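Listed after this line are the structures, all set down as structure tokens.
Every number in this text was worked out from the coordinates using simple rules, so none of it is lab data. Computed from a predicted model, the values in this text were never measured in an experiment. Cβ atoms are built from the backbone, for glycine too; each structure is taken alone.
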Structure 1
Amino acid sequence: MDAHLESEPEVRGFKRVIKNFAPSWFAAVMGTGIFAVTSEYYSCLWPWLENLAVCLWVLNIILFCLLLIPWTARWFLFKKDALRDINHPITGQFYATMSIGCLVLAADFLVVGTGYLGVELAVSIAKVCWVLGAVLALLFAIIIPVVNFFNKVTIEDLNPAWFMPPVSLIVAPVAGAKLIPYWPQNLQEPLLLINYTFWGIGFFLFIFLAVICFYRLIVAPPLPGSLMPTIWIYLGPIGVGTIALLNLGSVSAPWLGSFAQTVINLFGLIYWGFGFWWLIIACIMTLICILHKNLPYALSWWAFTFPIGAYTGATFLIAAAFQFPMLRTYGFICYGLLALCWLIVFSQTLYRVCTGELFNG
């Protein structure tokens, strides 16, 4: 024991933060970013939400830059710890939050930033974020499942967080489709194909993994309280996948014809509809956990934010595409739920950052 202590000296200060930095931290960027986007969407109902969207966008930029420092430094200073986490059947899944955070930040610049930075600068920054996020999403979508194939995994290790590495690819077309008109003409068609390919990979992997995780929820012991928020992750691929589809449909006409958008929008409506059922299921399961006092705070609480935000944004776009005023009202109710969840999770996280609890390892 003494020899072990000598070889593993106690790490203090900022190095301790780096050593114990959880891969799931970028879920905060995901949640804050989608909150900014949906605030911009629903500013059509309450104009002051546009100011909130800008504040959240700026906060998200700061948050991303701050988190990027320890995330990157950990690979150089504590590579063994970083590799240990990526080999873990649960912790490793959360590395995908970094790539998704990049892609969400790209969407923030396109939806919110263009009105304040100007289209040219906002689009240029969005392109950088999108390329970085898309490349990392593809890498994690390959590396982490392959690691899981060769590691010993039990059914208790399965949870909806397993969606994130492969399904992160479904997030790419959200900003990727909106960026297509801004690329040189000779790159637009290849990039359209890449975005459709990413969506297809993410969608089918979501279907495969959804079945596996649903089976685990039924036949295996219940998820531990710290992982219960991950049941909301089902809404993430549904919501963001719908947004991505609608965005792809709107830019596909030069290559696929105007009829394609109608077909794509219709499939998006059907896909979005599944989210309505899962929203009810997730609410019931969460209420049961609260009543049984089995929902201790963990960084996994950020799973309450991005999935709800993605579904809320999808509801707004579906309502606009099909001219369903009732759906816009329903989406605004979902937005209220998102705002409540974000405020609770952000305040709880900030408190534990101030006390140092989240960096104890």
Structure 2
Amino acid sequence: MALSDERKYWVGFNLVKGIGAVRLQGLLDAFDGDLQAAWNAPPQALRAAGLSDLLVERLLAVRQAVSLDRIWENIQNQAIQVLTWNDEAYPRRLREITQPPPVLYLRGTLTPEDEWAVAVVGTRRVTAYGRQVCEQICDTLARNGITVVSGLARGVDGIAHKTALESGGRTLAVLGCGVDRIYPPEHRKLAAAIVEHGALLSDYPLGTPPEARNFPPRNRIISGLSLATVVVEAGERSGALITAEFAAEQGREVFAVPGNIFAPQSRGPNRLLQQGAHPLLHPDEILEVLELSLVTEYRQARLALPENETEVQILRVLGSEPLHVDEIRLRLNLPIETITATLTLMELKGMVRQAGGMRYYAVGEATAPYRTEDERH
């Protein structure tokens, strides 16, 4: 089955309310990874796979109501990408969280550099102080090669995206609606710019409206894409605090900007500080705590590491998961002696490591795709 054909079944299950990460994994296990078989399965087989009567009823209703071929054609016509757990391009940091979204809809591009990302979030009712601080933070991040992640909302989110772009950086916006629906509408121009220098992402199907209940769950994606979450200003019930809570649960760092104890917009960050968040007194502190001060140097070193085409090809197939030399040979169609000799040298240079049993994985910055010297010019 072609990859696009497989993806449309992921999209199909994404349309069924109540089938999320846990239940979809159960279906994959029950049907040996064949979602087409799961999609077309009779009710008794679906129940045997762990779906309740209500979910089976919902799935059958969706199956009868939609044409996956038409939905997939609509996705392609709008130049929207669909990423699933099975895709190498699925964001690595997001994959690490508990119950990552099985399907991501994407407008724009994700790059290996987006692994160096920090979320900047806060209130829609930003003060002049909050605006100034947010602009300073995002300018510093962008100028140091750090991708800024936020939610495209009014206030802090919009300022974060806009500043990152104006500073020549990349930014990712995670939506609480389908990526074909821009909310708020006054951010359409900003969204178009983000598509050119980053991406709009959502785990909600196309056409999903921006309902209030959609926004808290999407915050786990904002924090999941990021090394850390910075809360600039937020009220005591702000969604930004939900993002910070998700970040803490995911083992990511949380920063909070101290503020006036009498200001409603500072109650959220001040509360986070009381709970142990990093007090952010200067944007450079983010780089220091996360050890991101040398990101530019890391990138330059990464591009300079491969010395020949064989090393480039090996790095293109290796990721963070160990791969046996026989599998590398099959993928590259190179002599086994060439691969083993090259891997030995690459291991000495710190580009790869052996996980035992002739299985290798790329190290750190070497997990991203490489370009040859010719491709760089």
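I have -24500 for helix-only ellipticity at 222 nm (-39500 (n - 2.57) for each DSSP H run of 4 or more, over all residues; to 500), calculated from one of the structures 1, 2. Which structure is it? Corresponding structure: 1. Given a computed value of 0.9 for distance in nm of label points 7 Å out along Cα→Cβ at positions 24 and 88, which structure among 1, 2 does it belong to? Label of the source structure: 1. Out of 1, 2, choose the structure whose coordinates give Cα extents along the principal axes in Å equal to 71, 44, 43 when calculated. Going through each structure in turn, the value belongs to 1.
Which one of 1, 2 has mean count of other Cβ atoms within 10 Å over residues 144-151, as calculated from the coordinates, equal to 14.1? Computed on structure 1. Consider the structures 1, 2: one of them gives 3.6 for distance in nm of label points 7 Å out along Cα→Cβ at positions 40 and 320 as calculated from the coordinates. Say which. Computed on structure 2.
Largest in relative contact order in percent (Cα under 8 Å, 6 or more apart) among the labelled structures 1, 2 is structure 1.
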